[in-house]
1. With relative contact order in percent (Cα under 8 Å, 6 or more apart) derived from the coordinates and found to be 13, which of 1, 2 does the value describe?
2. Here distance in nm of label points 7 Å out along Cα→Cβ at positions 50 and 194 was calculated and came to 2.2; which of the structures 1, 2 was it taken from?
3. By the measure volume of the Cα convex hull per residue in Å³, tell me the structure among 1, 2 with the highest figure.
4. Can you tell which of 1, 2 yields 27.5 when mean count of other Cβ atoms within 10 Å over residues 90-97 is derived from it?
5. Thinking of 1, 2, which structure, once distance in nm of label points 7 Å out along Cα→Cβ at positions 98 and 114 is computed, gives back 3.8?
6. Thinking of 1, 2, which structure, once FRET efficiency 1/(1 + (r/R0)^6) of positions 242 and 266 (r between Cβ atoms, R0 = 30 Å, to 0.05) is computed, gives back 1.00?
Structure 1
Amino acid sequence: MRKNLISVLLIMSLGISGLRGQELKCNVQVMTQQIQGTNKQVFRTLQTAMYEFMNNTNWTNDVYAVSERIECNIMFNLTEQMGADQFKGTIQVQMRRPVYNTSYNTTVLNLVDNNLNFRYVEYEPLLFDETQHLSNLTSILAYYAYIIIGIDYDSFSQEGGENYFSKAENIVMNAQNAPERGWKAFDASGNKSRYWLINNILDDEYRPVREFMYRFHRLGLDMFESSPNQARNEMEESLKQLQKVYRQKPDPYLYLLQVVFDAKSEEFIKVFSEATADQKRRVYLILKEIDPSNQSKYKTAFSPG
C-alpha cells in the first residue's frame, strides 16, 4: 500500500529523521498556444519550477518508496497574458491509482478548474506557507497536492485522507482575502470552484461519497482479480452510497458527485460489462438516476435489448 510500514517502523526504531520520501509522481504541462508574441522561455521555466515544487515537496510525514508515489497530471492551459507577469487560464487535474495484483491503473480524479489567475516572475522561487496565502500559484498547486493525496488515502482506508483534506481547507481559508477567483463561496457558477470542492468533501452530507471511494477501490477493484463476483457486488453497493447523496441533494449542484462521474463513468461500464443480466439491470437503474448526463451511454452498455 501507500505507506511502507516496515520502512516506517525501521526509521522510527533507528531515530532517523529527514528521510521522508516525496509522495507525488506528477507530470506538469504548461500549454500556451492561445498566447501569441511572447517570450516562450518563461513558460518553460514556469513548467520546470512547478514540476519541482510538486515532486520535491514533502507533503506528508509518511515514507514512500519510488514505486508508491501517486501518479498525477496537472495541465495549465494559459489563455491570456494580462501583463508582464500576470496569466489567466484553466487547470486540468488528473490522478491514477494502481489496482492491487494487476498492471491496471484506475483514474480516480479528472477535473477542470476554470479559475486560474496567477502572477509569476521568471526564476522567482515558488514559496508556500501553510499558515498564510503567499502566492496564488503556490496555493493552487499545494491545494491540489493535498486533494490528490487525500483522495488517494481515502481509496485505501475509510476516510484515510481526512488530515490532507483539512490542509486543503486551510489553504482555502487563508485565501479568503485574495483577489483571484476560485477561493470564495460565490466565485463560480454551479459551485464549481476550489472552495466548493473541499466544502463538499468535508461536508457530512457528502460523507457517503468518501465511503464510495473506499468500497469501490479497496473492496472492489483491489479484490477483482481474486474474487470478481464478490468485487462487483461490493462495487454495486458502493454505487448506492452515491445514490444516497443524490437523493438527499445537499445542494442544488452536487459538484462532488459530478467530479466522481467525470472520473469513473467509463470504468463503471468496464467493470459491469461482464456482470449478470440482473446485476446489469440494477446498476443501470442506479446510474440512470444519479448520472443522467451519461444515461444514453449506460443504456447502450447495460439495458437489455
Structure 2
Amino acid sequence: MFKIALMFPGQGAQKVGMGRDLYDKYLKAREVIDVVGDGLKNIIFEGPEEILKLTKYAQPAIFAISVAAFEVFKELYDFSTSNFVAAGHSLGEYSALCAAGFFDFRDGLAMVRARGEFIQKASEENQGTMAAIIGLKKSVIKCICKQASNFGVCELVNFNSFEQIVIAGNLLSVSEAIKLATAAGATKCVTLNVSGAFHSSLMISAASNMSKELEKYNFNVPSFGVFTNCDALLTTDEFSVKKKLTEQIKSPVKWDEIVSGIIAAGFDRFIEIGPGRVLSGLLRRIDKSKKALNIEDSVSLQKTLAKLSTK
C-alpha cells in the first residue's frame, strides 16, 4: 500500500489558462470550476494576467483549480489502496483541508474569497513586500532582519527549504535586508511580485477579520490528516483548524518542517496537485532523494495514474 502525500500550491502558482484542459475533458472538474461563476472563470481561462494575479482573484482561482484537479484524481484512483496525508503552502492549506474533507468546496471557496479580500485590504493599509533569500542560514537571516527592523517591520515568513527563506515587511526594511543579505554572501536575493507582506505582523488585521469569518462555518471530521502551516503538525482535529487558519495569516509558513515531518512519518510518494511545480522543486531542495509527481492537466494526470499503477 502506497503512503501518499498530497501537496497543494499557494499564491504565485496562478497562470492564465490553468485548469482549462481538465475542465474540457472531465465532468468532475467542470462541476467544481463552474461554481466560481462566469466572471472568475473567464479571468482564469482568458486573463488578463495582471488581473488574475491580484490577491482577491488569484486565491479563489488557485483554490478552485487545485480542488478540481483533486476531484478528478479522486474519481480515477482507488483511494482504498493507499494511505494519504496532505499539506498546502499558505493558501494551499485550504485546498489540502478541502481535499481531506474538513469542509466542502463551496464553503472553502467562500472562506478563500474572504481571505483574499482581507489580505488585500491589509496590504493596502500597510504597504509591504516580500523577498526570497537563498544560500544563507536561518540564524544569519534572523540577525539581518533584526538589523533591518530599524527601518520598519522585517520578519522571516516562509521557510521554504533549508536554503531558501522568504522575508516580509515594509518596503524600506526589506530593501535594507536585501543589501545586508547580499553583503553577507547570499547566493541570490529576489524581490517577489506580490502586493503585500504576507504571513507577517502587517497582516494582523486580516487575521482578526478571518477569525470572525471562520466562525460562520462548521468543520467536519476529515478522511485523512493535514500538516498545518503555522506549527508543521499533523492535524486531524476539526475543532483546532479555525484557530490555525487564523494564525497562519500572520505567522511563518514552516514548509521545510512540514516536508521533513511527512518524510519522517514514512510517506514515500508525493503528488503536487494544482498549477505549477513550485512545491516539487522545494521538495528536491529539502530532500534530494525525493521526487514529486504532479496533476495540473490531463497529460500529467495520466502520467501520475500510470506511475501509481506500478508497484
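Bear in mind that the values in this text are calculations on the coordinates, not laboratory data. Bear in mind that the values here come from a model prediction, so they are computed numbers and not experimental data. Cβ atoms are built from the backbone, for glycine too; each structure is taken alone.
1. Derived from the structure labelled 1.
2. Structure 2 accounts for this read-out.
3. Top value of volume of the Cα convex hull per residue in Å³, among 1, 2, belongs to structure 1.
4. Source structure for this number: 2.
5. Comparing all candidates, it corresponds to 1.
6. This value belongs to structure 1.
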